[in-house]
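Heads up, there are several structures right after this.
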Structure 1
Amino acid sequence: MKDFRNKVAAITGAGSGMGRCLALQLAQAGCHVALSDCNEAGLAQTLAEVRRAAPGVRATTHRVDVADRAAVYAWAEAVAAAHGRVNLIFNNAGVALSSTVEGASYDDLEWILGINFWGVVYGTKAFLPHLKAAGEGHIVNTSSVFGLFAQPGMGAYNASKYAVRGFTESLRQELDLMDCGVSATTVHPGGIKTNIARDSRVSPSVNGLLVRDEQQGREEFEKFFITTADKAARVILAAVRANRRRVLVGPDAYAADAMARLLPAAYQSLVVKEARRKRRQFVAAPTPTPAPAPDGERA
């Protein structure tokens with residue numbers, strides 16, 4: 001798909017981060033947008049920004065929990081009815097979970113897989129018939145750098161993102177065989193400056209093993225956010241225009257891909273060694289004490 005003008009794109013997770021930037025850049029390219037998120041306030045802000053940036057495009061919003069299959073299918077039908085067709089679906093919504101495999105509750109496992117994997121499955125299957133009917137379409141599924149390599153404390157997240165990778169690569173091959181005018185791309189972002197750390201779940205099982213405590217764990221996570229969401233969206237849209245099978249976003253994604261290719265098994269020992277080094281650092285460091293509360297207030 002070389003040109004987004006007068007196309008219709010549906011985007012999940014459009015209330016912030018990459019989803020919002022994709023919406024803005026597509027709208028500025030003349031693409032009509034259908035936006036969804038669970039965060040209604042964020043969704044309203046994205047809609048306002050889209051209308052300011054591209055007043056000539058049609059933009060609609062729906063509150064959608066991508067883990068709810070019926071809700072995703074209903075949204076797909078509503079988008080097709082409101083816009084007349086659908087050409088692109090960006091299955092972008094995602095969450096994170098830091099936990100050991102042993103410490104992960106089944107509720108947390110179902111939560112992260114419901115959004116990160118099943119949300120992609122539902123979005124793909126709900127919109128694919130509409131994309132085929134339009135005669136020209138593209139499915140863009142967000143995996144992660146953690147769909148390229150694994151690390152301790154991210155087993156559930158790794159599982160969800162590896163699943164998206166395999167699902168979408170198989171889908172792309174099927175679409176190539178069908179020659180139906182629809183294609184697919186897998187996206188592997190590295191650390192992108194979004195709200196994912198703030199909205200993530202952290203299990204106590206990682207405390208003392210991988211991080212000192214939850215706060216330090218979130219701070220460590222955010223240190224890896226080196227690419228802006230705006231730049232990530234530009235890279236993704238360029239990959240769609242070029243009909244690439246997969247796209248790496250950020251220098252850290254390229255480094256991880258190279259490591260997994262060159263050391264497909266041995267990289268795990270390197271990751272463990274680095275995790276042990278960091279643990280020695282936070283164990284040796286004094287635990288920060290909270291600042292005293294102002295007079296007349298309790299901490």
Structure 2
Amino acid sequence: MAKRGRAAGRSTANVSTGVVDVPKGTRPDGPTAGVYYIDTGDCELIPDQDNSSGWLLRINGVMSSHIDLVDPLFLDFEYMRWIAALVESRWPRDAKPKLRALHLGGGACSMARYFHAAYPDARQIVVELDGKLAGYVRGWFDLPKAPLLRLRVGEAREVTESLTPQTRDVIIRDVFAGSITPRPLTTAEFNGQAKAVLAPGGIYVVNSGDAPDLKNAREDAATIAASFEHTMIIADPAMLKGRRFGNMVMAGSDLPFDGDPGLARRLLGGAVPAHIWNDAKVRAFAAGAAVRRDPPAPMAGSAPAPG
């Protein structure tokens with residue numbers, strides 16, 4: 001679930017498109033508007049009516065991604081701009097770091113394209129559950145090749161658990177089944193695994209979508225706070241006050257997030273001004289919320305639950 005930032009109030013291309021038949025074993029040669037059948041359902045590729053080089057990707061009825069073919073540094077979704085600002089506050093682009101990023105949730109690879117343009121020496125892995133969608137995205141968009149960007153088909157938790165400890169600077173969780181992040185990717189045990197994969201000073205970032213009651217956001221915040229010494233939240237004031245459906249960007253790290261005063265100014269200057277909650281505010285927001293845990297493992301010899 002994502003709200004477009006610059007596009008608030010813009011048309012989102014209600015273009016009548018039919019099903020596109022891509023021969024088995026092939027990839028599309030560039031983007032073509034239409035509905036495509038994928039392993040997990042269907043997706044729709046839609047031209048952006050307000051940007052001649054822009055494309056929107058809707059997956060199973062939910063808007064997922066926006067791509068600008070000409071300018072990979074243009075991010076149309078507000079929460080992606082907030083993530084970019086957060087990452088760049090810790091790793092300034094002019095320092096030319098060799099950023100190592102793990103993206104859990106592929107979509108159109110918008111963030112991966114952005115990081116490749118911002119950090120040309122970055123090494124990135126994008127994990128996408130849907131193999132057919134991954135093949136389409138490779139064919140539609142100009143993605144960097146391995147080793148700069150590896151598009152790995154698999155389940156996000158399994159892939160994360162397979163990685164060598166301390167080998168990633170940034171992990172971004174942006175996985176949704178409809179409008180909900182699968183629970184196995186939201187537990188303290190998974191956060192602990194993500195923390196183990198991060199190098200010292202690394203950051204774990206999640207896109208937390210929620211309704212105005214903010215129950216999911218509070219539990220996400222409580223679970224991240226239980227796993228990381230330092231936390232933060234970035235969101236617009238209406239979302240922080242529980243006045244709309246939307247997204248919060250949450251992050252955890254072994255280092256504080258308050259080292260760059262320019263980050264707050266950059267977030268306030270965006271198309272959708274956002275505020276930062278520091279660690280103390282995050283923990284106050286999460287107070288009393290449940291820390292999500294993996295279900296207990298079945299005892300040896302116990303009978304399976306009835307199906």
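Using the calculated result -15500 for helix-only ellipticity at 222 nm (-39500 (n - 2.57) for each DSSP H run of 4 or more, over all residues; to 500), pick out the matching structure from 1, 2. Traced to structure 1.
With FRET efficiency 1/(1 + (r/R0)^6) of positions 32 and 232 (r between Cβ atoms, R0 = 35 Å, to 0.05) coming out at 0.30, pick the structure among 1, 2 it was computed from.
Matching structure: 2.
Between structures 1, 2, the calculation of mean count of other Cβ atoms within 10 Å over residues 152-159 yields its largest number for 1.
Values in this text are rule-based calculations from the coordinates and carry no lab data. Keep in mind it's a predicted model, so treat the numbers as computed, not measured. Cβ atoms are built from the backbone, for glycine too; each structure is taken alone.
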